[in-house]
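Engineer: Structures incoming, each one as structure tokens.
Read-outs throughout are calculated quantities, based only on the coordinates presented, and are distinct from any laboratory measurement. Because the structure is predicted, anything quoted here is derived from the model rather than measured. Cβ atoms are built from the backbone, for glycine too; each structure is taken alone.
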Structure 1
Amino acid sequence: MLAAVGEAPAEVRAAVVVVHWGSRNNTLACLRSVGESTLRPSPLVVVDNGTGTLTPENVTSAAPHAILLSLPENLGFGGGTNVGIRRALAEGANYVLLLNNDALLAPGCLAALVRVARRGSRIAAVGAKVLAMRQPNMLWMAYGRLTYRAALVQLVGQGEIDEQQFNEVCEVDFVGGCSMLMTREAIEEVGLLDDRFFAYHEDLDWCTTARRRGFRILYAPDAEIAHQGEGSLGENGEANAARYLSARNAVLFAKKHATLREWLRLSLTVGFSLPRAYLRGWQNGDTGTVRLLALGYRDGLLGRDVPYRLLGLR
């Protein structure tokens with residue numbers, strides 16, 4: 001049995017990795033919520049992803065036992081998270097929770113995730129129920145489903161009032177990287193996140209690779225977080241880097257994993273959706289979003305790197 005409060009049993013070392021980019025206030029609030037966890041992180045690793053805005057004093061005031069790693073530039077969610085995962089494993093963690101800096105961890109979340117991760121063999125990752133920060137009774141997502149339509153995925157439950165309709169542990173296509181507990185066994189066999197994605201769909205990619213290696217991805221409804229969503233990029237409005245990255249990375253993902261039929265489905269739905277999105281933008285006097293989507297799809301197909309400076313990411 002897991003200890004309800006305080007130190008984890010000797011055989012359980014569950015780390016938490018938080019990557020800082022964007023609002024410092026969001027990150028510090030996130031760290032304070034981790035500090036209230038009934039299962040103490042072993043360790044809590046905070047990665048300043050090239051912002052230089054987090055000081056040891058900031059972090060210590062919010063989470064006295066946290067380890068702060070400061071990077072010289074923004075490596076993206078994937079690259080920054082990988083730095084944190086490596087440190088967590090070096091510290092002896094056998095589970096690593098990835099937690100977005102614009103999320104708040106419920107006190108019992110980490111313990112609930114670990115309980116499900118210990119249910120059986122070949123479990124790669126366990127995801128929490130994600131509630132909307134601005135409306136806590138509404139789901140931001142329960143778990144993810146791979147569709148190969150224009151958005152590539154469906155966030156199951158998104159926008160629904162939480163009435164316990166997603167209240168059973170179940171095996172799923174993927175769980176969101178905003179609150180994904182990874183097992184050491186799977187990390188050592190599957191590897192780290194693919195940092196070519198920079199941000200968006202790297203969680204889907206990792207879960208898909210793990211499943212193809214015979215691992216299971218589980219959803220744990222008793223584990224909960226509250227998530228703002230696009231906390232690092234959404235403040236720039238609808239036409240922000242997230243649009244470009246989600247489009248580019250959908251193509252990058254398909255190049256790694258899709259069958260010919262899946263490629264056809266993705267291509268057809270993107271082909272239908274882009275003109276409609278452009279027409280809506282033209283009518284509203286704002287075509288910036290669809291331009292970013294088109295640029296992302298193009299760069300994904302051509303295998304181009306992210307234009308970091310253009311998107312304000314470095």
Structure 2
Amino acid sequence: MRVIVTGGAGFIGSHVVRALVARGDDVTVLDVFDDAYDPAIKEQNVAGCGARVVRGDVTDAAVVEAVARGAEVIVHLAARAGVRESLGREALYGRVNVEGTAVVLEVAQRVGARVVAASSSSVYGARRDGPFREGDVLGAPASPYAATKQAAEALCRAAFHAHGTPVTVLRPFTVYGPRQRPGMAIGRFVRAALTGEPAPLFGDGSMVRDYTYVGDVVTAVLAAIDRPLGHAVINVGSGAPIRLDDLVRLIERVVGGPVPLDRRPEPPGDVPLTWADPSRARDLLGWAAKVSLDEGLRHTAEWFAAGGP
């Protein structure tokens with residue numbers, strides 16, 4: 001199968017690319033290698049991956065179409081990520097996350113490709129009850145990032161209803177693991193336990209998150225590639241949320257050392273809870289998270305201890 005992966009040099013994307021190559025697919029990466037974090041890390045993510053790598057902007061329709069001709073599936077992972085990082089950068093996030101998705105959908109229609117698009121659990125807004133189900137009314141977005149992901153989902157739905165473009169939208173819940181973005185919480189806590197340098201902890205530790213190991217997310221993406229569904233929106237989460245302060249204690253136990261913390265006020269944009277109901281993923285994709293948080297944290301800590309950035 002010929003597959004295009006936008007954002008394929010990033011955290012989740014690079015894992016997806018290597019999994020596709022390993023099973024024999026013809027894979028092309030489209031990535032702009034932007035400065036959201038050190039582009040050298042992204043270069044390393046795809047070094048020797050076995051895929052064709054094209055430098056290009058997902059908002060450039062000519063580039064996207066040139067890459068996508070002949071593709072059966074476009075896995076659309078390219079995005080500006082991060083809730084706090086989006087504050088005050090509405091134009092940039094809108095351009096990449098909304099306009100970029102619109103370009104991918106237009107190109108998919110022209111070349112006859114299916115789309116598997118990554119959304120985010122952020123679309124559910126600030127809720128204190130769970131689990132979150134795909135049929136729930138979405139709350140008001142709590143950050144520019146969440147707003148762009150809601151808009152991108154609406155474009156995917158419209159592309160299917162207006163043009164028949166098959167689009168499976170996946171909503172990953174707080175993904176972590178090797179190659180994760182440098183600013184993500186689990187990476188900061190693990191590095192703090194390994195180095196003794198304090199990690200920032202925002203708020204009082206009561207925030208609850210549904211952490212999902214990157215290998216499980218990859219399995220969900222591959223299942224979505226292999227199962228055309230017309231239009232579907234599917235949670236990709238463990239369904240086992242944990243408080244932030246309990247997460248820190250678990251990391252201390254896994255790594256074998258304390259996590260020194262730099263406590264800071266809770267910033268705008270953060271939500272109190274994410275909690276996936278993964279039953280639709282089971283029913284439509286035959287998917288369920290396999291990697292426990294303990295096991296995933298061990299893999300992540302081993303990666304950092306071996307020199308992961």
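Engineer: Given that log10 I(q)/I(0) by the Debye sum over Cα atoms at q = 0.15, 0.20, 0.22, 0.24 Å⁻¹, for residues 178-273 alone, derived from a single structure, equals -0.70, -1.05, -1.19, -1.32, which label among 1, 2 identifies that structure?
Structural biologist: Clearly, the read-out refers to 2.
Engineer: Still on this structure, I have one more. Quick check on the output: 3.1 is distance in nm of label points 7 Å out along Cα→Cβ at positions 138 and 282, derived from one of 1, 2. Which one produced it?
Structural biologist: Among 1, 2, the structure yielding 3.1 for distance in nm of label points 7 Å out along Cα→Cβ at positions 138 and 282 is 1.
Engineer: Now, a different point. Matching task: 3.1 is the computed value of distance in nm of label points 7 Å out along Cα→Cβ at positions 162 and 194. Pick the structure from 1, 2.
Structural biologist: Structure 1 accounts for this read-out.
Engineer: Of structures 1, 2, which gives 130 when volume of the Cα convex hull per residue in Å³ is computed from the coordinates?
Structural biologist: Going through each structure in turn, the value belongs to 1.
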